Structure P
Amino acid sequence: MLIDTHTHIFASEFNHDRTQSIERAKAEGIRAMVMPNIDSESVEDLLSTARQFPGYCFPCMGLHPTSVKDHFEEELRVIDAHLTKQKFYAVGEIGIDLYWDKTFIQQQREAFRYQVKLAKQLRLPIIVHARQSFQEIFDIIDQENDSNLTGVFHSFTGTLEDYQHIADYGGFMVGIGGVVTYKHGGVDKVVKHMDIDRVLVETDSPYLSPVPQRGKRNESANLKYIVAKISDILSVTTNEVANITTRNAVKLFSLDLR
């Protein structure tokens, strides 16, 4: 049994075969999917997918850093409003992304800190998007971290030092995705030093397809390639990787698997 802890199965890329993609995932042992939100425009698709697949697709609510612009406060009000209306399993996807554009770095910092504080109030984990921004994110979590803050650094691509910083927080895990299978991705060199009790597996579908599916649309059925690579790196069985990472996901997100 596996849990895809980060998928955008609600995205338009799956509009023509969403049900079939989920059936393929189930056939590969995927027991559940955790769905992080992007922004106000994605909420309707997120919620409709959660309603269509109850107990299987678990929704999260947050504002993605690449959607943080001049009027990000309005976006955050939408996030706030939804978090009071129904059950969500994390505040996410949130963070800082300095890869594409550094224009709104200050707004990204403010939006991230606001959502971190919100998650602590709601006792929900956070799903952290960190792209060329580990230090900026650490600066904030170093100040905000306490016993009420838990979460995952999704699609981890950092250094061993970055991983150790995350591990030292106590309540955080790292999400390992398709990049671990890339020849020059570098993640494999860090994974071999990881405590598997801090590891979650994810696809980030429709993005970051693992080898041998790289270049194609990603989907949760491809999680098996990521698990196989982690198994090889850590010299443990694929069943062990599946069992431990599933347990980690259920614990972090408080998932009720029916």
Structure Q
Amino acid sequence: MDAIAGKEDLEGKIALVTGGSRGIGRAICLALAEAGADIAVNYNERENEAKQVCSRVEDIGGRCVAIRANVAIAADVTRMVDSVARALGEVSILVNNAGVARPQAPEEITEADWDEIMDVNLKSVFLLTQAVLPRMRAAKWGRIVNMSSAAVQLGGIIGPHYTASKAGVLGLTRAYAPLLAGEGITVNAVAPGMIATDMIADNPKARPERVPVGRFGGADEVAQAVVMLAKNGYITGQTLNVNGGLYMN
């Protein structure tokens, strides 16, 4: 039987975190590094911030590489996964964190807005999962953690396009989990509520008094949930709600 979860559980594991240069993604990178994993930080535009994350990971004692890629484009995803394998080793932990969250009223949403949200928030989860699965299956070990949102349960304050994309993430999670459970690969989702990031700071509808615990969550609190799922081989197909009591199940 596996040892009780501890830092040694993730030593030697390679974690790819999409959208890892800031906010929740940055916190996840650092928390996984603290747990012993080596880190691949995906970014699309914020190169300097991604390199800063790598510097922090290296200070912790891990290896790190920052890789630019548009996660909504299949060729970019394939190139990135191959680059991670060459630089660090095969991806064993995938955190699908990259996302777009642009608050819009229903009447303001265009077809282009819809397509962008679906490509970055939902199609990317499919593309990344498909890209890492062959390696995880060969190793008979893998952890996939998909970032959804409390908006799926509550309707949200960003817009129906965002909510629909994050609902699709839960659908993919539940579809992959039973198909891969017998191969040593778990697939779970984390659904954050109001977390103190740029997305919340830019949305006037986000107010701490709406949260039962009376405050916004911290990115590190979401990261703790991701690390737990990365360490645990018996939890799969689940959605872990990190929302301060906004939604309870």
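The numbers here are math on the coordinates, done by the rules we state, and not lab data. Since we're looking at a predicted model, the values are computed, not measured. Cβ atoms are built from the backbone, for glycine too; each structure is taken alone.
For the set P, Q, ranking by distance in nm of label points 7 Å out along Cα→Cβ at positions 18 and 130 places P highest.
Which of P, Q yields 2, 10, 18, 22, 20, 13, 8, 4, 2, 0 for P(r) over Cα pairs in 5 Å bins from 0, in percent, for residues 26-153 alone, as computed?
Q
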